[in-house]
Structure formats: C-alpha cells, structure tokens
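All of the numbers you see were taken from the coordinates with simple rules; none came from a lab. Quick caveat: nothing in here was measured; it's all calculated off a predicted structure. Cβ atoms are built from the backbone, for glycine too; each structure is taken alone.
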Structure 1
Amino acid sequence: MTSTPRHLRSLLDLEPEAIHAILDRAQEMRVLRGTPEHGLPLAGKSVAILLEKASTRTRVSFEVGIHELGALPVTLIAKDTQLGRGEPLSDTARMFSGYVHAVVYRTFGHERIEELAAASTIPVINGLSALYHPCQLLADLLTLKQEFGALEGLSVAWVGDGNNMAHSWMLAAGMVGLDLRLACPEGYQPEPSVLAQAQALGRGSITLTTDPGQACEGADVVTTDVWASMGQEEEAKLRLKAFAGFEVDDALMARGAERAIFLHCLPAHRGEEVSASVIDGPQSRVWREAENRLHAQKALLEWLLRDG
C-alpha cells in the first residue's frame, strides 16, 4: 500500500492518456475473459465495496470483476456497519486502509467521497455520488470505442437532467475531445462550476440548450438518465412536468446521424425518459454498455493497484 494512492473521485483524477490506456486494457480483458491469458493480476488482494445507496450494476460488476482479477470482494451495506451507528467516515477510512487494498464507495453527497479519500492510504473509487459517476462514464466511453473505433470528434447528445451523469459526460468531453450537446430543462441544468472545469480541460466542445431536437441533430450518440434519481423521489411529480418533451423517442433518434446509437446508464423508466421502442430497438447499445461496467472497472482496478 502506498501513502500517495491513486483515486478515482471523478474523471479529473485521470489523465487523458490514462483513460485511453484503461479503455484499451478493458477491451483486452473482455476478449481474454475466461482464458488462461487473462491471468489473475490482483491475486492476494482484497477490495471493499461500501454501499450507502441501493445498487445492482455497481455491486454485481465490481464483485464479479474483483473475483475475476483474483482478488477478494468484501461488500458492506453502510447502514449495517458501524457507520450506521455514527462512526466517523474518517475512522472507517483508516480501518479500511489496514484491511483491504482499495475501496469502492457508492454514496450521496460527493463530499463523502472526498472525506473517505482524504483519510485513506489506499485507492478510493467513486461508485456513484450526487456530483459524478466516473465508473459509468468509463463503460460508456468503452462502448463508444467499440462502436466507432475512436472517441475524438464524436458528437454526443445528452437529453435530460443536468445530474452526475451529465457532469461526467462534460468532463469526458473535455478530456477526450467529444462534441457534447446537453439539452436540459430550465432549472435542471448542470452545475456551472463543473461546466467551467470541463471547458478548461481544452479538448472537445460543450453546448447547453433547452431544445432536445437541437442537441440530437446529427448526433452519433444520444443518451439520457432517469428524471428523478435516488433521493429525489419527493420531486418526481414536479420533474415529470418539467421534463415533458424530453423523452428520447423514435422521432428524437431520427434527428441523430444514420449511425446513431442510444445509451442509458440504467435503471430505465420506459415511457418517461425513453420510449420502449428506443431502448429495446436496434439503435440501443444499453446492454453492451451495462456489460462494459465489468470490463472497464477491471481495467481501472488493475491500473489503480498495479504498483500497490
């Protein structure tokens, strides 16, 4: 274990070259999965998965991926640990640092990711926070690379809430050179500070609009997320009204390029943010995208722990 661990709090913890290296290794691991050539690069290591929010894809993809790397996954539901009885997060971080080699943390406010990382001497991976979802973005970028070969210059339309996924797409655009257009309703646009950070990265372009059709015009990728995320259930009715006209349906997909694909980080609400005909249709790459969580995170874990 190192006193200066690599973390993945957001994509900003990676250089563009590291992103491409992780994606290339993820594709290699996908091809080699189940063969002797895949190997067990993390044999003898252990990784904790700490969940404060409900999880399906994050939990399963990390548990399986950690196992396939030869390491031991240790999954903890936060409310059933001493955190649920008031133990300081910094104390938990110090304890983890003596037991395991990395921590995947899925939580609410992003400040909790920062607090855990600040007190840890092992890598901390953001499995989701209210501000960012970097592991999902690595899977999404891997899906784009598989589909189109290269990332730079691809046009991506984000339709919906200016949430943690929108923020992560913004950082990705600035790091790998995407042309990102975000269509968000008034009052639901991304955080200005994240936009400024993303634009300062110097690659790609980021455009904000309130018109989904304008965002999707000629796009290679159309992507969205639920309108009310976990923790926003009380806002659901208000959001349904605010997001009227933002459903990704066949008409909106038709505004994209002929080769356009559809992505969604899941879970999805058919008939709200996306129509069944789109998510279950020929342009959808949602299930490959979901599988790519496994491959991208395996490559990420190897990268974070390769010197540990």
Structure 2
Amino acid sequence: MVTVSNMTVEDIEVFADSLDVAQAASIFKRHGALVVRGLTKKYLADIVRDIENTARESLALLPLAVKRPEGWTTPNGTLFIPAPAGFERDKQIMVLGVGYQTSAAFFRSAFDDDAVNIVEAILGPNIELFMDGQCLYKEPVGGHAKELHQDSAYFEHRFEGPVASLNYVVDTDLVNGALYVVPGSHRLGTLPHIDTSSHLGLDPAQWSWEQALPVTGQAGDSIFFHYRTIHGSQTNRSAKPRPVFINRYRRVDDYVTVGATSAEGRAAAEKRAEEARKSEQRGLMVRGYRKFEVDQDD
C-alpha cells in the first residue's frame, strides 16, 4: 500500500520562474507527480474566455444533447452527467467541449517550451500530443467529484503511457475541488477499477481521500502526473465554476491498447488489446521527428 503520510506538496514542487528541468524530471520520475507553480499564467486570459464561452454555449445546447453510455453529449462536444440531488437541473457539465480544435490559446499552451522541455526530459526527444486537449469543468454548488483513479484504466498504453499536465484556471483549494495525487502510486501497475458516478474509479473501501495528497494552488499552476498515478478531486462546494485544462504527451511509438470508460467496457477491450496498432493512433508532433516505419500488419 502506498501512503503519503510523510510527504508534503513542497516535496514535489518547483517554480516556473526558476525552473531546473533536470530537477523537475527527477521529481516526476521518483514520485509520478510534479507541481510547477505559475507555468501557464501567460495563456490564462484567453483560455478563461474560451472556457466561459463554451460553458454558456453548452448550456444553451443542452436540449439537443444525445444520450451516450458516458452521459449526454451536446452538439459542441460537451459531456453532461447526472446532477446531484438539489442541483438546479438534472444534468451537470463534466467534460467541456473545448480543446485544440476550438481554442487557439489551449493549443498554444500544449507547445509551451518549458512544459515540453520537462516532458522531453521524462519521455525522450520525440513527442506527440495524445488526445485533443481536455477541460474538466466542475459546476458550482455541488459540481461532480472525480473519484480516485488511474488514467491507465481508461487508456492503457503499450509502453510508458502519456504524461499529463493538469492546469488550474482559477485559484483552487479544498472547497472548490483541488486535485489529489498519491505520489509513488505509478509503480503499482494498473489496478482494478469499478464503475462510479464519474465513470471508472478505484474502490473507495481500498483507496480513500486520506491516502492522497491535496494540491491547492493558484490559477496558472500546473500538475504533471504519470498516467498510472492515482489522482482525483472532490466536489466543488463553492459558488463559482472550477475548470481545469489538461494537455497530454506521449512517445511517438506509444499507443492505446485498451480503451474504456466502464468496467464492462474495459473487460471487453482487454480481450482485443493485441489488435491495437500505432498506425491508427498518430498525434501531432510537439518535439522531435517521426521516422517512417512500415506497419507489419498491413
């Protein structure tokens, strides 16, 4: 069992204005988590504007939402899930439909030199983006919790897997939904997950919030974590939204072998893992070069 009883956020923390990339990468490799204070401040004004516009747009489009296994999706790509009792409507925003294809500021943030320098020191010189960027959006006065989980439960990879950078858009504390991490848990492998109100999560009887380290911070702070690092966030009990935006990076030769959002879907996908191929999963390059290789299965 991994515990964080002797750890503080200062043990995994560096500052963007005095960044030592080698030190940052060393912290990440040891603990599977790294906090970089102030890394994305330069992008915030534009990203806040785009997030707020998308949230208003999504609520206006809610009558057109289509039911999916994960919840309800509006035409602009926002995912809604059931709202808690007493909420102002029966659906709440979980994943906001804003990303690289809709927000230039979001896209620019993924290419930030300091961020990519850290990722290169972790993964090596040839790096691509994984996914289209993601904005997790906790609505005010009861916005959803994301139970403790590993991202590898959702997208198991053939090799090292993605490095994620989760970025605070607003000042974030224990009231509005700070991220919790379990340093060192990336060494446990992918653990069994169960279905929760926010899709796949670890069994709360085995993994409690008390075992995790809360990372409070200011708008512009970034938290890097390994895709097997246990993490999550509690409900937003404040009067304002708590969005974050996430960039994910991986080696150019890496790819998803098992993808799912439910326990049943994960079990089925595991049976098809050997069918996965890199040639069908190329992301945009952020550093280095992609050498042409013949797919032996073609």
Task: Source structure (of 1, 2) for Rg and Dmax of the Cα atoms in Å, for residues 139-194 alone, computed value 13.6, 40 - done: 2
Task: Value -12000, calculated as helix-only ellipticity at 222 nm (-39500 (n - 2.57) for each DSSP H run of 4 or more, over all residues; to 500), assigned to which of 1, 2 - done: 1
- [ ] For distance in nm of label points 7 Å out along Cα→Cβ at positions 115 and 243, find whichever of 1, 2 sits highest and give me its label.
- [x] 1
- [ ] Could you tell me which structure in 1, 2 was used to calculate FRET efficiency 1/(1 + (r/R0)^6) of positions 43 and 283 (r between Cβ atoms, R0 = 35 Å, to 0.05) as 0.30?
- [x] 1
Task: For distance in nm of label points 7 Å out along Cα→Cβ at positions 19 and 259 computed as 2.0, the structure of 1, 2 it came from - done: 1
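Which of 1, 2 yields 125 for volume of the Cα convex hull per residue in Å³, as computed?
Derived from the structure labelled 1.
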Task: Structure (1, 2) behind the derived value 20 of relative contact order in percent (Cα under 8 Å, 6 or more apart) - done: 1
